[in-house]
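Trainee: Structures are listed in the sections that come next.
All of the numbers you see were taken from the coordinates with simple rules; none came from a lab. Remember, it's a predicted structure, so these values are computed and weren't measured experimentally. Cβ atoms are built from the backbone, for glycine too; each structure is taken alone.
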Structure I
Amino acid sequence: MTFPEALAVLGAGFVAGGVNTIVGSGSLITFPTLLAIGYPSVTANVSNTVGLSLGNVSGVIGYRNELRGQRRRVTTLAMGSAAGAVVGGVLLLALPSSVFDAVVPVLILLASALMAFKRTPKTGAEHEHMTAAVFVAFFTGIYGGYFGAAQGVILLALFRLCFTDHLQRLNAAKNVLAGVANGVAAVLFIAVAHVAWGVAALIAVSSITGAQVGAKVGRRLPEKVLRWTVVAVGTAVAIILFIT
């Protein structure tokens, strides 16, 4: 890896860390960068997951205030996300990427459409549909362990159907679950797959910093702005996946 290539990876990791914390889909920045400098797709995907997992932890720390009072909820959902990530990681190593190619853009577009609709507030105490949310965590965990582009968009859109909570608090929970999915998949990949440790380390260092910047920016966004940011990013990701 040349010095300019290392700089490109560092820059991609920084931006991806911030994007993942605010919305999700940072992999669409780092993964193509690794492909462009010559890494095979599976090695690039595996190394990208390992590197970004530390950025996910940084994003969770950045959103720690919004996580207060959510320990029980997040712990329950994290178990579903972890189980799904194991399945997704195994699928990545066992199946060709074309298996998900047709389905994923449609899911992301649907999630973006759901985010575009303004939720009708409910009076009284917060309504939670934990059983449905655990299934959401499990199936998005599968996707997160497999590839995970716009995993955060899908999580946020579906969590809005399960919980009547402020979007910033749901975003904090999203960061935890995406981090769990990436972390579990990273452990699996380290154990059984080839990791390009040089680029993984560069992505890790830069995404940690990017996630902190992303948390500072994201936490200041009004709920409406955050919602439409998610819609815009999700739609853009779906279009990119459709044409590539």
Structure II
Amino acid sequence: MEEVPAALLLLADARLPAGGHAHSGGLEPAVTARAVTGLDDLRGFLRGRLATAGLTAAALAAAACAHAGVRPHRWRELDAEADARMPSPAQRRASRAQGRSLSRAARAAWSHPGLDALAAELADPHHPLVLGAAAAAAGGTPRQAAAVSAYGAVTGPASAAVRLLGLDPLGVHAVLAGLAAEVDDVAREAAASVEDGAEDGAGWGVLPAPSAPLLDLLAEAHVHAGLRLFES
């Protein structure tokens, strides 16, 4: 069994002061639209998000982790790959806001040339890029960076569900436990895409880009909501 650096667990901790608590991952507009009203709906929402936006983010995080040790750094190119995989302007803004916050927290905790180069090159990098670079700084592998990202893709909205719907936290965590194997599968697929791109010379162009039109539409609707608890 692969040993997980203790420092890497900090990145998966909801108490990390990186602003993640202010984002619902699209759950709040889904609740507003009555698309999610209980645990069964939440399970379906999380499963769909994990397979689409979650896979995309996990692959970008794995790529960023692998790239953090490479010189010269090409963070702008990887950031453009992230942009191309987020059709919704609202989602892009949310990703960059979370990336900016995570960058401050990560650089306060670790010193790493890849993480520093990312901050120097991009004032508002996408969140998965910062997460991957931070994972490298914490001694993690691309596969582990993908796992942290995939885990966050479901735990963030799940936590928001407790606040938005007043769901039983024990029931919500039972839903998360039931998704654990799928989180592992997504992390493996994400890391494998980075390895495949490196082996055949295709690079970042082969990273997954599954579409999630409903998440895009919900994100745009959320921007215009008159009253909201979360930023996204």
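Trainee: Consider the structures I, II: one of them gives 3.9 for distance in nm of label points 7 Å out along Cα→Cβ at positions 11 and 139 as calculated from the coordinates. Say which. Mind dumping the intermediate values first?
Mentor: Numbers: I: 3.9; II: 1.4.
So the calculation was done on I.
Trainee: Another question, then. Relative contact order in percent (Cα under 8 Å, 6 or more apart) computed as 41: which structure among I, II?
Mentor: Computing relative contact order in percent (Cα under 8 Å, 6 or more apart) on every structure in I, II gives 41 only for I.
Trainee: Kindly point out which one of I, II the value -21000 was derived from, the read-out being helix-only ellipticity at 222 nm (-39500 (n - 2.57) for each DSSP H run of 4 or more, over all residues; to 500).
Mentor: Corresponding structure: II.
Trainee: Quick check: 2, 15, 25, 26, 18, 9, 4, 1, 0 is what I get for P(r) over Cα pairs in 5 Å bins from 0, in percent, for residues 43-146 alone, calculated from one of I, II. Which structure matches?
Mentor: II
Trainee: Okay, next question. Here mean count of other Cβ atoms within 10 Å over residues 27-34 was calculated and came to 23.6; which of the structures I, II was it taken from? Don't skip to the end; give the middle numbers.
Mentor: Numbers: I: 23.6; II: 20.2.
The read-out comes from structure I.
Trainee: Which of the displayed structures (I, II) returns the greatest value of distance in nm of label points 7 Å out along Cα→Cβ at positions 59 and 155 on calculation? Intermediate values should be presented prior to the final figure.
Mentor: Details: I: 0.7; II: 2.4.
Comparing I, II, the top value of distance in nm of label points 7 Å out along Cα→Cβ at positions 59 and 155 belongs to II.
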